[in-house]
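Multiple structures are listed underneath, in C-alpha cells.
All of the numbers you see were taken from the coordinates with simple rules; none came from a lab. A quick note: this is a predicted structure, and the numbers were derived from the prediction, not measured. Cβ atoms are built from the backbone, for glycine too; each structure is taken alone.
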Structure 1
Amino acid sequence: MSEYEEFLLRQLRLVDALWFLAVEDTFGLEAAVKLNEKIWEEIGSRSAREIKKRFKVEERGLEGFEKAIKYFPWCRILNYEFEKLGKVLRIRVKDCLPQSARIKMGRRIFPCREMHLREFRAFAKEVDYRIEVRCIYAPPEIRDYFCVWEFELMDIE
C-alpha cells in the first residue's frame, strides 16, 4: 500500500472517529450507537454496489463476497483475517483500531455488534442475497479477537 493510500485510510478512520465522538459527547453513547447503525447499514449496501461496478466484481456467493469485501476500505483499516470453512467464510478482527483508541482515551468500548451486523448484511445482500451473516461475537463481548463473523451461502434459489 502506498504512503498516500495509508494517509487516505487514516483520514477516513479519523473522520469516522471524530464524528462518533462528537455525537457521543453531545447526545450520549446510545444516540451515537443508534445513528452509527443506520449510517453503516447504508454504507454497506452503497459500498458493495460501487465496488462491484468499479472493480468489475461479477462473481456471486462467498467467492464474490470475499473478492468485493477486500476492496472495502475497512477491510484494510482493520486487517480482516479470512478463513474458509467449507460453505462458510469467517472474518476475524484481531485489533479494532476504533475500539483500541477508545480504550487508550479512557472511554469504554461501545457495542458495535448490531452496527456491523447491519453493515455486513447489507454488503452481502448486494453481492448475493443467499449469503447469511452471523456474529460469533463482537463488542461489548471480546475474546481473543475483537470480533468474529461468519458468512454462509444458503441453499435457496
Structure 2
Amino acid sequence: MSDHRVPETFLFDSDSEGDTDLLGRRLGAVLSPGITVALDGQLGSGKTCFVRAVCRGLGADGSQVNSPTFVLMQTYTDGRLPVFHFDTYRLGDVDEFLAIGAEEYLLDPEIVCFVEWAERVEPVLPADHLAIAIEQTGPSSRRYVFSASGVRCAAILQRLSRAD
C-alpha cells in the first residue's frame, strides 16, 4: 500500500546554476495564485537567481528579474501569474514592511509573492506560505530546503516533488 501523505518538506541539491534554473522552472510550473514564498539564505546564496528561474517557469522574461534590495519591491506581470518580489534586507522592522503596503500584496489571491530575507518579517507572512531556506554547500552548489506551513503550500510541495 502506498503512502499518500502530502510532504511537508522537500529537499533539492543543486550542483550548478543550471540545476537551480531547473528547480525554479519546476516550481514556477506548479505554483498557484495567492501563494507567498519566503526565501532565506545568506548574502550571495542566490535568492534573486532562484526567483528569476521561477519567473521563467511562469513564462515571464527572466532577464527582467533584478534584486529589489534598493527599491524594496519589483513587479513582473508578463508570465502566467503576476509576481511581486520583495527584499526586506534594508528594512529596520516589520512595521516598515507593512508601511510599504506589503500586507495588501501578501493577501492578494491573484498573485504570487516572493519575500527575500523573510525571517525579518515572518510575523506578518500568511499562515499558509512556502518557506525555502537556501544553504550554500560549495562555490556553485546549494541545498534548497522547502517547507510548507499549510494545506495549499503542502499541495504545491507534493506537485513539485512529482514534477519531472
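Matching task: 1.7 is the computed value of distance in nm of label points 7 Å out along Cα→Cβ at positions 37 and 141. Pick the structure from 1, 2.
Working: 1: 1.7; 2: 2.3.
Going through each structure in turn, the value belongs to 1.
Can you say which of 1, 2 returns -18500 when helix-only ellipticity at 222 nm (-39500 (n - 2.57) for each DSSP H run of 4 or more, over all residues; to 500) is computed? Mind showing how you got there, number by number?
Values: 1: -18500; 2: -8500.
Traced to structure 1.
Taking 33 as the value of relative contact order in percent (Cα under 8 Å, 6 or more apart) derived from one of the structures shown (1, 2), identify that structure.
Numbers: 1: 26; 2: 33.
This figure was derived from 2.
From which structure (1, 2) was percent of Cα pairs over 29 Å apart calculated, if the value obtained is 11? Provide the component values of the computation, followed by the final result.
Details: 1: 16; 2: 11.
Corresponding structure: 2.
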